[in-house]
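Listed next: structures, encoded as structure tokens.
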Structure 1
Amino acid sequence: MSTQPRTARGNRTRAKILAAAEQVFAEVGYHDASIVKITESAGVGQGTFYLYFESKLDVFDELVDDLNRRVRHAMIEASSQATTRLAAERAGFEAFFRFTAEHPALYRIVRQAEFVSPGALRRHYSRIVDGYMTGLDKARANGEVGHDVDPEVAAWALMGIGEIVGMRWVLWGGRWDEDARPPSYDSAAAQVPPHVFEQTMQFIERALAVPRAGSPTETTTQGDAQ
């Protein structure tokens, strides 16, 4: 279990180790990574590493949680100023794509977690979904999205859209053929092109839209309610 620092200097050192771990795990993978590589990248001694983390797995788990906290904070901060649910979706997706452009390692580290630390993987997705469900449930009650929208199903579907769209246009730089190379982690990351973002948002807006009176969905739902 990781140890929380008691001083500002300790917080800076711990953050430096996490940043180094993010780079090392992304570049060489969990199994080829080592505490030596992480501490060398961070510019600290191995003894310093053990002041904050018990093992390589411990720092990996904390890194997944740290990336999760940061990406959720970015999305919440961006969407909190929106006045409608659809505006919040747009702002949240913009923030997510911006974060993953700055931290493309997020994809590789989360995917490694499936095999390295399944509990960390479930935590990562569940924390995002829990917040998403709360927002969608409130929006449905307020009539901002269709009353036929299941918040849990919608939350997982929306998260999947963001992850896969971001993987192609951020992680892969817009190319998806087998010979394509991902952007270097020390270079300017790729961005989701404006037309791709707009197409994604149009798809999401149609999926969440309130059904028009007399539409098949509206008629079916009213019939079920009776």
Structure 2
Amino acid sequence: MPKETTPGDAPNPQHGREAVSAAVRAQILATEHWSLLGTRGTTWTEVMSRISIHLTVASAGLVVLALVAQFTGFGTSFNILAIGLASTILLLGTLTGVRVSNASVDDHALIAGMNRIRAAYLAIDPGLTPYFVATSHDDPAGVMETYTLSARRHVVSHVVGSTNMFMSIVNSIVAGVLGALVAHAANTAPTWIAVIGSLSALAYFGMALGISVRTFARPPIDAHFPTTPE
């Protein structure tokens, strides 16, 4: 368990030497702050690009299946192609979901880092407290408060509408379709095709949700400025 720290007790890199002025400290902190902001922007730009590529591939796959169905019908060739395309789309979607999950963990750390820097600003000038919309606490509660801008009633909507949830739902739908296609290719009864497709979608979503819960169960960095001191 890391030792609890308060803004006034923040480590001073000039320990043992002449302390730098408050203006220089603020400049150093601002440089780090902008570095974290730039990293966050670059990360999510790359993630959104990955998602766009995945959705483009999925759309192209549907167009290919529609064209093939017009010429060959819904026979064996169509089933083989549909299963292959669905498997490919699900694989790409799963990899994209992993990237989104990793980016979310990194984003948590970046937000916590900016909250920590905000605590350092307040250590320099405590009178700035009324002017900050985001919090200066770097624990999970503080990170969520910054995410929602202190509107805690919107926490559920933030989770449901997150990019990670979006990818999990899209991939679950593709998994359900893939399960139904495999069941159809095996000449399964129509009722069981629907059941197998639904179970495949639910199984994938449950697996993705379980992995996400375990991933976010532990904060990526230790808190130095917790919301509630222990």
Origin of the derived value 28 (relative contact order in percent (Cα under 8 Å, 6 or more apart); candidates 1, 2): 2
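Kindly point out which one of 1, 2 the value 0.15 was derived from, the read-out being FRET efficiency 1/(1 + (r/R0)^6) of positions 36 and 132 (r between Cβ atoms, R0 = 30 Å, to 0.05). Present the calculation step by step, with values, prior to reporting the outcome.
On the way: 1: 0.15; 2: 1.00.
Only structure 1 yields this read-out.
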Highest-scoring label, criterion being FRET efficiency 1/(1 + (r/R0)^6) of positions 76 and 116 (r between Cβ atoms, R0 = 25 Å, to 0.05), among 1, 2: 1
Which of 1, 2 yields -22500 [helix-only ellipticity at 222 nm (-39500 (n - 2.57) for each DSSP H run of 4 or more, over all residues; to 500), calculated]: 1
Answer label among 1, 2 for the case where Rg and Dmax of the Cα atoms in Å, calculated from the coordinates, equals 20.3, 69: 1
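Taken together, the values in this text are just the output of simple stated rules run on the coordinates, not laboratory data. Being a predicted model, the structure only gives us computed values, none of them experimental. Cβ atoms are built from the backbone, for glycine too; each structure is taken alone.
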